[in-house]
Each structure stands twice: as structure tokens, then as C-alpha cells.
Structure I
């Protein structure tokens, strides 16, 4: 049986460690996510959702416990190793798209490919164009990002996150800043890509309707997994 894409074993996270104001915000998280699984992450503000996502995204390290990505114990890696693994295996879509406004839609989607290869080439442009077509924006490839609507910009961000075909995608409230129609389009895209590519997705949301349409919902409350419904 294949390793889960993500596995957390007893993961804890504390801040200001060793000081009088040391605070533990995650308290022994056990969790795993299989290839192609689309998992909603819910919980009130301050519950530890963002901290959990930062750890899974290798943007921070646990204070205790183990975090495995594709079977690799990330605790054995130095910072350079974490950066390489993150760039190769994890895509990110945030509530705010974080596009480079002066770049075209095509150029924004090419950025992860450029970071990996170091120089643009025809194959890179073809891959970016295919992704823009897949998100319904082929006609906008040459438009500067700041000339696109909010929903269009978020779809470009989805295409960018998928440029390297990552096995794991972290979506941090990607629909929270969109109107209902645009939110539905982005959610549908993420579900489709997850199913087609076998990409595992952590989808952080406050929208219970979208959460019900995910494969599984994890509720984080006070730094603990409160519920993992079947």
C-alpha cells in the first residue's frame, strides 16, 4: 500500500519556546491524507488551522512529533532540503492570489517552472498555456494580472499552483475573497484537478456548504483535531 502523501504523528507546535510566555498552539496532531483525497479543514479563528497549514507546507517546523511528506521524514532535512521538497511537492493557493501584477497571466503561471529550470523555454510556455486553457483563461494569457477580475486572478493562481503537478496542494481559504459564482468556479477547478491528477488537497474554508462537498472534513479546535468524520 502506498504511503499517504501527508502523515503527521504527534505533531506539536509552540512559540516563544523556553521563555515565560511559551505557548503551545498545536497539541499532538495525528493526521494523514491520501493521494487524490480532497479534505476540508475547518475551525474558528485562532484554532490553529494556519499553524497546521504552515507546518504541512514546510514553512515552519514542528516543536515535537514527526511530519512525513510522501513517506519522507521532514525532520531529517535541513532548510535547503525543506525548500527543495516544498518546491517539488507542494502547491499553494491562498485567499489573496499573490500574483505579480506587472506579469501577464501566462508569465505568472510559468514562475514555478522558471524557478525549477532557471530559464524559460517552449515546453514551459506550452505547459502554462495548457493550464490557462484548463481554467478557462486561454484568451487572457497575455493580459497583465492587474487587468484581470478577482475571480480570474484566483484561477491564474490555481493554474500556477498546479504547474509542477504537485502531489499535495494547500488551499488556504482560496474562495473567501470571491463572489459566489467565482468561488464555485475555483472550488470546482480544484476538485477536478485533484481527481484527474491524484493531487491530495487540504482545503481550508469557513464555508460549510463547500466543506460538505469535500471527501472528508477535519475540524481543528484549540489546537486539536476535534472531529475526523468518515
Structure II
């Protein structure tokens, strides 16, 4: 057995019985994120909580209302009762509610987009943030700004909203969603050093994005946080 295989086998044994909880507001994200988690935590059991109303209520209120925070805390409690060692919140629109929930639970709560924000700060002085929801554009922009402050560097964030893309995806028109996101990306690409895709659901266009500028999405880097837990 190779050294890499030995390491993988050892990790699988170590993770046997381990439980990782994820909180989704988009049901379609559960399967691909579970596949990524299996790469970094083989042998761990993934527990999924899916609550579309968290996103719906956040959109309606223009940001996470107080009851969304309370429900994130409740989901952390459910995850802990189920034996989970951490809760990963996979929706960037409620990411700030996830941060505010941390003092109210013993279970560590992770945002899927925090590592992406840290990567973006290292990517250049001008950072483009692309989103399909206004309720995600603001939180992701602020996450990048806080990451820059933690690093002690000045960064200019250039936000852009892809109007109509989220509605197209929700209606089942993935092609129109992708076309609108790609159009937004191309308009940003020549103006910034790196482009951040604010929502995990936007990662589907990474392979088609060109323009010579790095494109960051949250799924892979966000799941990679689980490796060290």
C-alpha cells in the first residue's frame, strides 16, 4: 500500500463514526457537497438539514430576520444532539446569522464562504463579488472586507448583481441562470484581479468562465475546512 493510500485508510478508520452536519437552504446542494466532504473526511457520516424557508424569509426581509438566527441556533442544537462535531452553513445569504449564532451554541458553526473570502484577499487589490441575490451580495462583500481587515491590507471590492439569474434557476432554467452569471462575470473580469462567486449554486459556471482572471467559488474551499476538524 502506498503512503497516500495508508494515510487515506487511516483517516477513514479515524472518521468512522464521525458526524458532520450541514445546513442547506437550497436542496440541490446537499449531494455535491456530500461528495466533496467524502474526499476530505472519508468515513464520516454527513447529516443534512434542509430548510428553504430560511432563505425565503431572508429574501423577504432583505436580510436575516431575528427568527432566522434563532433557527440556526436550533439547528446547531439538533446537530449536536445527533452527535455532530460541527455545523457547516452552506447558504451565504444567512452566513452572518451563522456568525451571530456562534456564542449561543457549544457546537462550532462554520460558514462555507469564509475560506473563499480569505483566498480573495490574497488574489489582488481589486476583488469582484458576483451574486444572484442582493441578500447574498452584501454579506459576501462584507466577509471579504473583514478578511482584508484581519490581514491588515487594503482591498477594493467591486460588487455586481446578476439580475434574474436566481429566479431563472429557481424556475428550473439552469441555462438562463448560467448565461446571466457568465455575462456578469465577463463585465467584471476586465476590471478586477479576482472574481468571487458569492453563492455555492454559482460554482456550476466556473469551467466556462474565461477572461484570464481567477474565479473563486465556495464549495471546495468551504468543505476543505472540515479536513482539520
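Read the figures in this text as sums done on the coordinates, not as results from a lab. Quantities reported herein were computed from a predicted structural model and do not represent experimental measurements. Cβ atoms are built from the backbone, for glycine too; each structure is taken alone.
Observations, loosely collected:
- Among I, II, structure where helix-only ellipticity at 222 nm (-39500 (n - 2.57) for each DSSP H run of 4 or more, over all residues; to 500) as derived comes to -15000: II
- Distance in nm of label points 7 Å out along Cα→Cβ at positions 33 and 129 derived as 1.9 - corresponding label from I, II: II
- Origin of the value 19.5, where mean count of other Cβ atoms within 10 Å over residues 105-112 was derived from one of I, II: II
- Which of I, II yields 21.5 [mean count of other Cβ atoms within 10 Å over residues 49-56, calculated]: I
- Ranking I, II by mean count of other Cβ atoms within 10 Å over residues 89-96, the structure that comes out highest: II
- Entry that produces 19 once relative contact order in percent (Cα under 8 Å, 6 or more apart) is calculated, selected from I, II: II
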